[in-house]
Structure P
Amino acid sequence: MSADTDFGTLLARTNRRRPSLVLLRRAVGRRAHEQAQLIVRSLADVTSDLDAGAIVVFGEKTLRIRRLPLAPE
């Protein structure tokens, strides 16, 4: 779990399937308990993706899931 996008970049460049990553975007100003609530509310929806290998991005009002390995863009 990180707010640093470099971890996702490393996974993309190495064509890895693991480890999964939970990425918190636009977390500035969001308190730790608010971030935890957001993750806990959505965890059941993303568990199978995380188990399979994915980058799960929690934005301010969005949830995005990208399965690993990432396809070249």
Structure Q
Amino acid sequence: MTQHELVREINKKQSFLSIGLDVDLEKIPAHLLNEEDPIFAFNKAIIDQTHHLAVAYKPNVAFFEAYGLKG
């Protein structure tokens, strides 16, 4: 995303909200743990529910790296 695109989203949504995607399998809802890729399903659910509010998402790489290749 360019700076121009970010400013456009901020103005359109009247928001500066940036959401951190910090994965902890122990905190993922049980129904998502049955998915083929629970980490992806969890993050997708967050994005699906907040895309109209947020202008950016920030994956916290350390949380993902803790799960190796599955992260």
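Every read-out reported here was derived from the displayed coordinates using simple, explicitly stated rules and does not represent laboratory data. Keep in mind that this is a model prediction, so the values were computed, not measured. Cβ atoms are built from the backbone, for glycine too; each structure is taken alone.
When mean projected area of the Cα convex hull in nm² is calculated for each of structures P, Q, structure Q comes out greatest.
One of P, Q was used to compute distance in nm of label points 7 Å out along Cα→Cβ at positions 23 and 55, and the answer was 0.3. Which one was it? Only one of P, Q returns 0.3 for distance in nm of label points 7 Å out along Cα→Cβ at positions 23 and 55, namely P.
From which structure (P, Q) was relative contact order in percent (Cα under 8 Å, 6 or more apart) calculated, if the value obtained is 39? Answer for the origin of the read-out: P.
For the set P, Q, ranking by mean count of other Cβ atoms within 10 Å over residues 7-14 places P highest.
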